[in-house]
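Some structures to go through are shown next.
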Structure 1
Amino acid sequence: MTHQEIDQLVKTWIVDSAIRPANPRVQAIVLRLVSDLCKAMEDLDIQPSEFWTGLDYLTNAGKANELGLLTPGLGLERFMDIRADEAEARAGITGGTPRTIEGPLYVAGAPESKGFARLDDGTESEQGEVLFMQGTVFDAQGKPLPGAKVEVWHANLLGNYSFFDQTQSPFNLRRTIITDAAGRYQFQTIMPKGYGCPPGGSTAKLLDLLGRHGQRPAHIHFFVSAEGQRKLTTQINIDGDEYLWDDFAFASREGLVPAIVRVSDPAALDAKGLAKPFASIDFDFHLHQDVAAAPSAEVERPRAAA
C-alpha cells in the first residue's frame, strides 16, 4: 500500500468510525501514531511474528517497570529536552543552567532542611569518598534566591537508588534543601558511582540487539524551583567518569560537568569534622523567570512517593 492509502485506511478506523464525541487531541495523536506504525510495517515488511514479539517485549518491559528506563535509552527523553529548549528560545529564554533528563527514579517527599543537608545515612562512609557540594541559586538577573527549593537524589556505591532498592534506609541519598537568606545550599554525601541497566532486563536486551551499552556515568539529579521562576530539571555528571560523554541516556551536556577539588588540608578536615580527605564541588543554579509565552516547565508524569 502507498502511504496515502494507509492514511486513508487508518482514518476510517480512528476517525470515521467514531460514534460518540471524541477528544480531538487524543484522536489526532492516535491517528498519527497508528498511521506511522502501519507505514513502518509496510516499508520494513514487518512480519506478524515480529509484530507480536515486539508487543510481547513492550508488555514485559511494562511489567518490569522498565519503560521509564527504555525511554531515555532510546533518546526520547533527550528529544523532549531538545524540544523544550527550542520552545524556550522561541519565547526569548536563553542561557541559564542547562536542563537535562529527569530519569525514572525520583521519589517525592524527601526530608526537608534549610541551607544544609546530609544525604547519606553513613552506611557506605568507609568505602566511599566524602563529597561536599555547594552553591547559590540565582534568578536570570543574577540575584540570589532565598527560599528556593533544591531537591537532590543520586545512587549509592552499587548504583542503586533508595526506595527502589529496599536494602537502603528510607530516603537515603535524597533530600530537599531550602536555600538560606543568601540563596545558598550545601550538602554532604558520598561520591556516587556510575551504573548500568539491570542485566538481562528489557532495556539491556534491546540495547544488546542494537549493539549499544547500557552504562551511565556517575551523576547527581536535581529539581530546582522558586516562586515566579521556571522549574529546572537537571543533573551534574562527575568529571573523569569513563562514560562521561558516552551516556546511554544521552543526558551529558556542556555546563553540567563541574570541577572537583580534592581537599586534604588538616585545618579544612577539622572544620568539617572529618578524618580523611574529601571532594568538593561548587555549582550554582541559574533559573529563568516564568513567562506565559513558554510551555510549562512543570512536567506531569507518574512519580513514586514514599
Structure 2
Amino acid sequence: MYKLVAVDLDGTLLNNYGEITDYTKKIIKKLIESGIKVIVASGRPIDSIKTISKEIGSQEYFIGGNGAIIYDMKKENIIYEKYMSKQKVLEIIKKCEENSISYNVYTDKTILAKGLKYNVLYYYKENLKKEENKKTHINIVDDIYEYVKNMEDNKFLKITICDESKLVFNSIMKKIKNISGIEILEVSHISRKLIKQGTEEIPIEYYYTEISSANVNKWNALQYLIENLGIKKEEVIAIGDNVNDEKMIENAGLGIAMQGSTPVVINASNDIAPSNNEDGVAKILQKYYKNINF
C-alpha cells in the first residue's frame, strides 16, 4: 500500500486554467480520509501553495520552491529550508539585466517582478478569481537588483527566467551556466498556459528555466519528509509533468508522469496518467487505490 502521494501543481493537479475540478477534489479528499497522506510539491511560494493545499483537504505539509522548503501547515512554520544566497541572486539578476531578459525572484512570501508577463501574468489572472487572503503575492518592482540588495529578509527560493524567443533564451542559458553553486532546470519545451479574457482564451507561451541553490530539488525535500514520517520511499507515489519533477518521479516507489509531460519525465516514470485537463491525477489515483470506495 502506498502511504503518501506527492503531487505537482502546474501542468499536473491544475488544469491549463489553473483550476482543480470538483471531481479531482473529491477523489483526493476521499484518499486523505482513508489515511493516505497527500502533499503538494510545487515550485510556487508558500501562500500560493497553502491555498491550493487547503482546497484539496491536504493540511499537514507541502514542499515549495522546487524543494527549497517544507512547510508544516499545522504549526505554520518551515521545517526544512535550503535558500539561495543573496550574492547568487544578485549575480543572476545582473546577468539578466545585462542581457535584457525577463526574470522573477521568488521569496518564501512573494514573487518580485518588473511587470505582468509570462508566468507572473498567469498568477495575476489566477488571483482575480481568489479572495484577498488566498492570492499569490506579486510585488512589482522597478529596480529588482537594488530592491534585493537592500532586503533584510533573505529567504530566496528560486529565480525564473523567461522569454518567447528561443534564441534569446538559449543565449542567457549559456551565460548562466558559468555561475557556480546553483541548480539550473534544463527545460527543453515551451510552457503553454491559457487565461480567460471574457469569452476569449488567450495562450501564454514562453521558454523558461528555474534556478535554485545547488542540490535543491523536490526529491531531496520529499526524502527528508518521509524519513521523519517513518515512510519508506517504496510507499510513495510521485506525480508530475516537468523537469523539476524528474528526481521525485525517478526515486519514488511509483513515479507517474502526466500525458504530455516533457520526455525526460516520461522516461523516468512507471506509468502515464491522463492529461491535467482530463482529471489525470484523480484517475490515476483511482487506478492504484482500488480498495478505497471513491
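Readers should treat all values here as calculations from the given coordinates under stated rules, not as data from a laboratory. Not measured: the values here are computed from a predicted model. Cβ atoms are built from the backbone, for glycine too; each structure is taken alone.
Here distance in nm of label points 7 Å out along Cα→Cβ at positions 9 and 129 was calculated and came to 5.8; which of the structures 1, 2 was it taken from? Of the options listed, only 1 reproduces it. Comparing mean count of other Cβ atoms within 10 Å over residues 41-48 across structures 1, 2, the highest figure comes from 2. I have 57, 46, 38 for Cα extents along the principal axes in Å, calculated from one of the structures 1, 2. Which structure is it? Answer for the origin of the read-out: 2. Work out the source of 3.8 here, i.e. which of 1, 2 gives that when distance in nm of label points 7 Å out along Cα→Cβ at positions 25 and 257 is computed. Matching structure: 1.
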